[in-house]
Structure P
Amino acid sequence: MHWEVLREASHCRVRRYGRFLVAELLRPHHVLSTSIKNGGQQDDIRYLVNHQSCEGKDHKERQVVITEMGLEQYHDSVCGEIGLEPGAVALMGTAANMNYASIVEHGADDIAVTAIVTAGVQGNAACAGDPTTWRETESGWEKIKTLSYAGTINTMLLLNQPLSQGAIAAAVVTMTEAKTAALQRLAIRSLHSPDFATGTTTDQYCIAAPQTGAFMLKSTSTGVQLGELIGLAVRDATLEALRWQNGLEVSYTRSIFHALGSYGLKEKSFFEEIAPFLNARNFELLKANSNSVFYEPLMAAAAYASANVLDRLRAGTLPPDTAKEALRQQTATMAANLAARRDCWHDFYSDLSEVDVEKPKLVILKAIALGWSAKWR
């Protein structure tokens, strides 16, 4: 196997071949991982492995192979495929392409932090506390309901200095907060609730720190320099991985569907749903120039403001009796921004008198139609 070396330092070597990415630990490390086999905190792990175990959609044949083999035996099979001793490996699996793995390094003084992330969220973005599919019982796994899950964020975190046991445990918190910070920047919503995503349902990680070094670090919290470095490395690597795997470049998230998708506004059904609010000519003109609506910056600003109003109403931040007025004001701004006619805001506000907060999509569609119709009038 002709491995491509991606990074090399005195304590580790990162290499890639096809569906496999390996961080080889060149001296003894403490490792904390979610690996099914050899997981938890271990002192004799020599290799951290991330690999593409299947395709993202409809890869039933591969799922059957893994299920019938069993996860621990599958661990051994993967190690055999790349010539590694199973007992020395912490393993992660994903549908993400290893060529999209992002490696980000941050350092200060004698401290260096490296985050290696593969990430996909479009089929499995979730928020902690969302409805789930399975529960584990004494007799095995039991299916609760059918939900679609296809997406994983896998993180390797490599440090060049020893950490205390408490600091290794705390690094999980900082690393997870950094991953969620990346999702916040991209305004990623859960696919299973209206909440913003905190990760996916299948996220995995490996953290490795040398057992010996110049000095032992005892804190990885966000209030100390090492925590800052971990946060920067993991956040930036997650953003970069999502850009390559899912095309989630930050500026593209200004789409009105990205802003309001959790409240029913979907690109797939948009034209069918907005057609009743437009005359034939304006409808055809909208279809021919849809991106000028979908990605218009001030339109996006008003769409996000509308979504935030709905979020705050759902959370109880705003009194329920202010709901209609708050949403009416934001959708009037949406129409005025799309029309490039701020002087018409009061006219749009007057036309948007019927607001059903339980069905916000209707007033949003009407606002878009009003703004588009008025733009060239």
Structure Q
Amino acid sequence: MKKLLLTSIILFSSIAESQSFVPDSPPLNVKSYILLEPNTGTVIAEFNSENPIEPASMTKIMTSYVVADQISNGLISLEDDVLISEKAWKMQGSKTFIEAGKRVKVSDLLKGIMIQSGNDASVAIAEYAGGTEEGFVDLMNAYAASLGMNNTLFQNATGLPSENHFSSAKDLANLTSNYINKFPEEYALYKQKQFTFNNIKQLNRNKLLWRDESADGVKTGHTDAAGYCLVGSAKRGGMRLITVVAGSSSDKDRFSDTQRLLEYGFRFFATQKVISADQQLKEIAVWGGLADSLKIGVIEDISLTLPRTSFKDLQINYKHKNNVQAPIKKGKLIGSLEIVSGDKVVYAEDLVALESIDSKGFFGRVWSKFVLWIMGLFGLNDNGSN
């Protein structure tokens, strides 16, 4: 089981006396923000990231997430025709310009939600996927709970102001991370710069797509109470970053704030794979087995997000058993490792057997146990580490 110990690398300013110095994240005049590397789950910078915020139209990320999951499970299809209700047609605010009594494909409604931020499209697809908008909201909250969004409660599918409708920057960042990893085809719609429906062309409200060619999403939001908000995401090389900015004072500021966070993250941090799954890290002695040694390593790749200069001094410390007794099954826990940068442990993981080893016959096992007993008397059977 992975144990990511480095959750907020803003703290690296305390390592200024060592070889790796990273300046503080840029000061922003917002209610809350977060800068997240989603593949390692590393929070690079944050401010009030777990405080409740009014998510406004950032709510629609969950609306489209629920639909993407239902598509993946075969419950609905992109080609399904949705009958548009009076309620959906009459929705105020941003519109996709759907018409009551007509049928619109799920694919077009999704584009209306993700590109145009249509409140009408959001309600129409909520009614189709959940029976009613209220039923769909129950689904939204169930998905939020399953994703560990503990500071989130939805009351509608649009993000229009409603009592007890709230989320947090951290929850929205984690939702976006799951969206990108689980439903990349649907997520790709967030990068589309314009969408024409009913002979009306509208541009994507996310101006970051024009300002930064590495940006591929995600969603704007605004109400008087929420201020100007943005969930943004960009990928440069093999590294992706997700930002959430909540409560900027203007439309211009939310994009400049997001760009400042992204530039900070890409400039001073990097994500690298440091250990591969099933890579032999150590070889230890085996007693009573058909083989005399055992290869040990980790089950999954280990990637880290760290200040760029920190990778050059990484050290790996191993703690493991010596003289393991056969039989041994592949995946058996043998010990642990710690990855250290400077004087800080940044990651810890289990060491496991990379192979299975059968035991010898009866007399071979008895002899091995006797030898191990003798070694134990003389303190020669201690656990190993380095």
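Since every read-out is calculated from the coordinates, none of them should be taken as a lab result. The structure displayed is predicted, hence computed values, not measured ones. Cβ atoms are built from the backbone, for glycine too; each structure is taken alone.
Work out mean count of other Cβ atoms within 10 Å over residues 98-105 for each of structures P, Q, then name the structure with the largest result.
Max of mean count of other Cβ atoms within 10 Å over residues 98-105: P.
From which structure (P, Q) was mean count of other Cβ atoms within 10 Å over residues 90-97 calculated, if the value obtained is 24.0?
Comparing all candidates, it corresponds to P.
Compute distance in nm of label points 7 Å out along Cα→Cβ at positions 194 and 218 for each of P, Q and report the one that scores greatest.
Top value of distance in nm of label points 7 Å out along Cα→Cβ at positions 194 and 218 goes to structure P.
Work out which structure the value -8500 belongs to, where helix-only ellipticity at 222 nm (-39500 (n - 2.57) for each DSSP H run of 4 or more, over all residues; to 500) was derived from one of P, Q. Walk me through the numbers before you get to the answer.
Working: P: -12500; Q: -8500.
Working through the options, I get structure Q.
Taking Kirkwood radius over Cα pairs in Å, for residues 186-337 alone as the criterion, which structure among P, Q has the greatest value?
Q
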